[in-house]
Structure P
Amino acid sequence: MHTSLNKPDRAGLFRTRLTEAMAQSGLSRAALSRATGVDRSTITQLLAAEDARMPGGHLVAACALALEVSADWLLGLSDQPERAAHLLAATLTEAERATSAEDQIFAWHKEAAGYKIRHVPATLPDMIKTRAVMEWEYAPTTNRTPGQAIAAAEARLDWMRSTECDYEIALPLHRLQSFAAGTGYYAGISAAQRREQIDWILDVHDQLYPTLRIFLYDAHRVYSAPITIFGPKLAAIYLGRYYVAFRDRDRVRAVTRHFDWLVREATVSARDLPGHLKGLRGVAR
């Protein structure tokens, strides 16, 4: 139950939360005035400390829509800033290596341009795979050809080179060890192709570090499902057939804290990755 506020106190809380939402969204007074269809002087008045009046419901709703928060939160009627639709809805996106799914993932990447993207892949990340490994991995599938996968991976890598987006990848140690040795999931890839793949990861690291940082964690000590976090905007969990994506801040922050924990617990840091890969290259025989 929320404490009853008098009009001046509610107006003050509205002003405080409006200021906070503008700061978090990066929306200026001029931009908010354009989005709500009112003069900039009206927005300035809403933010004025000496103004104890409450705006009309239409303007409150317009501000909430522009700032992607709930009107109830702005008015002090709720402690949850997210809109109900964001809290209740989780998006299910097909993930069976189909072109449409890849288009959606790439759209999420572009939406998060300028933010840090954090990624725990299900296998080696597509964007750092060689063509030979992509052809081997995607040849048995029916939903996506190796050519489609290669084109999508190259587009993602080109996008990374052309943006200021930081990209962090966390991988379990045993995945690269299994790949280098050609065991388990990676049985059937020739030693020459495995060495070529390791060399390519080294080349990409040299090209993009520190914008791209890859960390290796010990799965005996820590664990993660495949996830991708697109800045503060969205987090997606990979289930196999689907991505479950959500946008509410609390869950995005929780998944972000989980990823940052993986990085803190990493056995091989991004700085030490090249030395580790060179050691693995000798295993690929």
Structure Q
Amino acid sequence: MTIEPTALRATIEQFFAAGVDVAGDRGAMDAFLELRAALSGGRVRAAEPDAESPLGWRVNTWVKQGILLGFRLGTLVQMGGGEFSFVDKSTYPARRFGLEEGVRVVPGGSAIREGAFLARGVVCMPPMYVNAGAYVDEGTMVDSHALVGSCAQIGKRVHLSAGAQIGGVLEPVNATPVIIEDDVLIGGNTGVYEGTLVRRRAVLAAGTILTRGTPVYDIVRGEVLRATGNQPLVIPEGAVVVPGARELKRGVAIEGDAAAWGLSLYTPVIVKYRDEKTDLSSTLEDLLR
């Protein structure tokens, strides 16, 4: 678990509460830069494991406030050069990695913002993008055209396949961001959004979409999983989720006869729980690392 710097937290909360009045304030900028360095170094996180929490995770609201403070303090500037020139907030330049950090960023148009943490052994295949506040743990592969949104938490040895979209949830600041735990396989063109929590060793097949409003049908255990109140959608440990469909029945508020048209709605379905045969699919990923 990361160490919470109490003094920095109090300073961030003070400047965030001041609203737009912090523009140009040197103290606010210094506090933000300290937080950004801590985020980039993995010393603080927008959310972190917490055994005492019902979900096993705790949201660090003050960290998300500090990330938003950075956007408030930044001004538009031109950065980079040559073919990789861009205009963005001065407080969030692209990160640069050295050999000592042990992160493999393959050339070809990838970008990682300052304030994002990538642990040793992470592989980034172009083009991909990791936003500020995200945490990507050891041995994870972020494949081509994959996105890791702001404040998203990605565990160890996760494979985000080509085109995978992992939403973040920066606002509201007290909301749980998307969390992908250790050893999860995320298939191509999969989308995980709105604070969904995917437990360790789960498998999301290509094309699976998970949102707060999407019920997940577990045909193995005979349950329907939904987000409730302040609790996000939670995919159980080891679950294998595939894209499915359910019949659109009479009484749905649309014009015409839905049953006669043979319409159906997309729904994710848990078809099994991970076993040794499912684990064989990770062999290729180990070789690529």
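A few comments on the model shown:
- Relative contact order in percent (Cα under 8 Å, 6 or more apart) - structure with the largest value, from P, Q: P
- Source structure of the calculated read-out (Cα extents along the principal axes in Å, for residues 68-107 alone, 32, 26, 11) within P, Q: Q.
- Structure responsible for -15500, with helix-only ellipticity at 222 nm (-39500 (n - 2.57) for each DSSP H run of 4 or more, over all residues; to 500) calculated and labels P, Q on offer: P
- For 1.01 (Rg/Rh (Cα atoms, Kirkwood Rh), calculated) the corresponding structure among P, Q: Q
Read-outs throughout are calculated quantities, based only on the coordinates presented, and are distinct from any laboratory measurement. Because the structure is predicted, anything quoted here is derived from the model rather than measured.
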